[in-house]
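What follows is calculated from the coordinates using simple rules that are stated; it is not laboratory data. Remember, it's a predicted structure, so these values are computed and weren't measured experimentally.
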Structure I
Amino acid sequence: MRLSISREEILERQQKLYQRLAAEKVDCAVLFSVTDIFYLTNFHFRPSERPIALVLDSTQKTHLLVPHLEYDHAKEYANVDHVHYYPEYPGLRHPMEYLKDILIENKFENKVVGLDAAGYSSSKGYRGPKVADLITAKLETIAGWVEEMRFVKSEAEIELIKESCRWGNLAHRLLQKYSKPGLSEIEITSKASTEATMAMIETLGPDYKPHGRTAYAIFRGQVGKMSAFPHAVTQNLILKRGDTLVTGAAADVWGYHSELERTMFVQEVSKEQEKYFNHMYEAQEVAFNAIIPGVPCSDVEKQVQAYFKESGITHLVSHHTGHNIGLLGHEAPFLDLGDETIIQPGMVFTVEPGIYVRGLGGFRHSDTVLVTDTGIEMLTFYPRDLESMICH
């Protein structure tokens, strides 16, 4: 199996964007999104205060602007025609002035320039001008164009996500194995994640490039009563008999994510825990059956909410049913009332309706599914039934 995206596929993606630029009469695109730059070039980098921008012009030439420290890296890995660099940020001359040079030298003054953002941004101390301050041109927003290209996955992308699921499964198996009373969540997750990662790299060999996190399995602080907070944070809590545990496991493969989450119990389950577990399980079944090509994403959420209402537990629900997943852990479109995107074969979603009971715990399984011509294919394959979720 190939553990990367081929150069040929990268160039096909660029061609798809060129075709839309031509159809929309946009002369060039300027992209600042880290994820979209990786998607279009295979260049994976750590974003910082130093701007990086990708320019695709109407002559079908690609220009990548990077700081000097990334120049050799970009020359080696980026599938682009030209790599340009500036010395440093903030520098004697601002890095965005070098982007201005690229646009002017390629005669995009007074042309139509598409932008995915007004300018570069970073939370790491960056300050700088907008593109509108640099060049006289008709500026059009193309925000979301590349994201929409990412909605439907290619066969190669699906295989990478499946590989992620395999190793997330192992990491989760180890997490459950080590979940014993008296141990801390950090101790358990560290051991499970390390063992799964070692097995992964020994099996896949040097061709494996994570471009993200290696195999991991975590609780994120969702231990005992804290599991009632959907997005808790690690607290180094000690597991106790009867605790509800909400987990998460995955492994990045060439930047592609999957999502496996389970609701587990330490050694025993109360009748109240069982009741809410069963409601969560049934809600997920409703969602699985509702994901059909040709229907809007919102329809899935409507059916799940109808189940919650019928069961009298709407007040215990605090988030939507799921989201697309790929290069980001959360991507559009969303299985939510406000999203009318039509579900298509090749989309990959998480399915994770949750129930949260203060003082008792949270109840959420998440599975990664591929939309097929007739419904879904389950990509995650960890057991879901109650008996399998008890940590003995």
Structure II
Amino acid sequence: MRVPIPLGAVALATLAIAQQVPFSDEVHNVGGVEVDLGALRLVELFSDVGGGSKWMTESEKLEAKAQGISYMDITETPWLGIGSKKQRYSYPPPNSTIVADVFKYLSTVEPKANLEHFTSYHTRHYNSDTGKASAEWLYAKILAYTAELASDEQKTLIDVELVEHAWKQHSIIVHISSVNASDSDPVTILGAHIDSINHGGFTLAAPGAGDDGSGTVTILEAYRALLLANYIPASPLEFHFYAGEEGGLLGSQAIASRYENDEQNVRAMIQFDMTAWHAAGTREEIAVMTTNVDPALTDFLILLIERHLELPWVKDHYPGRASSDYASWTKAGYQSCHSIEGQFKNSNPNVHGVNDRIDISPEFSFEHMLHFCKLAVAFAVELSSY
């Protein structure tokens, strides 16, 4: 729907447009990025010193992002979370014996090869030609895995959807149904985001290896392993690859809004965003984020780590609330959780720039990422086995 723009906001935006300095030379826009820096967007701000909603230009959004200010761009989804009351779920302690059997199919070889290609695009900006192409490549890769690795029974249960948005890049939903599925069955969701960004300018190179190429290939590898293991869920299981996270959680808000409108039950959602960096001189660990998450599901996530993984966990938090796509599901009233590669202070310092590459440092570790592939498998199996 279209939200009326206050006249005061128009005046302020006009002044901002007149004073703004271009972030980059459009002549060198090899990624085919299309961004109207003066376009007004309704943004919900989250910070430790306060929040609220305001109208901002795309230029101001980029500046805010570069300054570490978290936000959700709610222009297309202003009513997210005010729909019907969502069902709340409790989570029994993890006890699956299947998880370890799936682990043996996981590898570092496929994620590395996939991420090498994924980071070869000049940028994966959500409104760029190369961002669109990266999502199309990922879609084709998922289809190829499904065609080559899925059993005949699995193929009857799998649907891969390319989700169109108002911007160039698509989101992707991989749905694995249960044998006797009904519309009321709660779905378990694993998410990551496709897009990347360079805070120096929209048209600059943004390989996005850590943010969030790492999360993308992590859940892709979990999907591949589940296919090889011929896993059939007892309740629906989905893998979501979101467009537009860097623009303010755009793709995940659109999809969460759709699920809310359809009154879809969601048992649990987890976001994988930055899974590969192990900072030198620090303990190798998994950070369980406490910012804007569901406490019960977060407690279950800790139990998963303790039962199925070799690494210790540590609780941590973001400086702002809207820090990755799980926040869209939290806002919609669903139960979500999130973990990252280590404590936030020790996370990849190269994100949102030209150096977010897999070859920038030995600290970018596919062996470390493998622990998150295991976590993705454990989350998927434990929560879709009943």
Structure III
Amino acid sequence: MSVAFPRWATPVAWAITVVSLVGFAAFAATRLPAAVHGAPDFPNYYIGGERLLSGEPVYGPIGEDVRVLFGVDDYESYPADPPATVALLAPLSLLPYATAWWLFFALSAVLLVGVGYSTTREVAWSRPLAVAVGATMLVTSAGRFLLLRNHMEAILLLLLFLGWRALRRGRDFEGGAWWGFAAALKLFPAFLIVGLFAAHRTKAAKSALITGVVATGLGVTILGWDNTLTFVREVLPGSKQWYGALGNYSFLSFGTALATERLGWALAAAGAAGLTWWYWRRAETVDQVLAGGVAAMLLISPLSWLNYLVLAVPGVIVIAHRLDLRTAGGRWTLLGLAGALGFWGPIVLAERVPAVLLTFIPMYGLLASFVLVMRRAET
């Protein structure tokens, strides 16, 4: 159904656009200059690419490299992406570091705005509203964190959008291929294939599987078996150190932060079983497959960082398109989702349990998104 907006929606949209762009300009002027010089996590991509191109082992500590390049001590992050991602981003290492940083930053900013705008237009909202959504993508908590750390999830956002749009238009082979490539780059988008099978989009599901396997195989071929085995044996198990970290909004992280890792795994197992069961039974449309699948995969994945929440924005737009925004309930639901997934951050309190319960508001937002889209998407 089409969303009916009141007349004041257009001037409000332009006001949001102006405020967002001014806020982004202030953020860029005050935060980015220092981030270029050795702040995590772009060095992981750049130095990992340098190692690949020079034939050195890709995975492992890079603290010494960062110290030599920027004079920054105690750099603890390290290359931790799948082989396909390392191979895709390695050409950035052919450029001077600052040039590569700003180029990748600009690409991410354009993709955030472009996908926000295009998703909104795809559900038939007006251009002023689409422009406002695109501009807002730059100033959400997730968007700012992604840009400050210069992460690669904007590329993932593009792939998910392209797949969703192709599937909406009946181009199943193309749509599945985009999602398969996304799965090769970040693993957890493979959960969307479950939704494709559930929605009886078998051709798309097979295309996603084939593309994911081929892209992964190319990454393994480029990096070699030694690097791949290091990724499987050391990098993946090493993610355990981040279970329970503030800013990691998965079920596993919530349980670990609240009590123990054992509780975290129990919540993750129960959540994965429940969400997968519901997803399999109720994912009938492409909108449900995307919005429900993204929310579920971020909850189930052991690592679900703040910057990953940019992937949930298209789902919020899909839900908003289904809500009756003429009612107070519809408007408050949308505002709640926007606040939880767009403008929340870690809360530091003296008492651990209240701090955890408040910090994990985005997790509640993801769960609410999943429930809403499974109930409200058109069938």
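Here is how the numbers come out for the structure above:
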{"read-out": "Structures I, II, III, by relative contact order in percent (Cα under 8 Å, 6 or more apart): label with the highest value", "value": "II"}
{"read-out": "Among I, II, III, structure where volume of the Cα convex hull per residue in Å³, for residues 163-298 alone as derived comes to 126", "value": "I"}
{"read-out": "Structure (I, II, III) behind the derived value 149 of volume of the Cα convex hull per residue in Å³", "value": "I"}
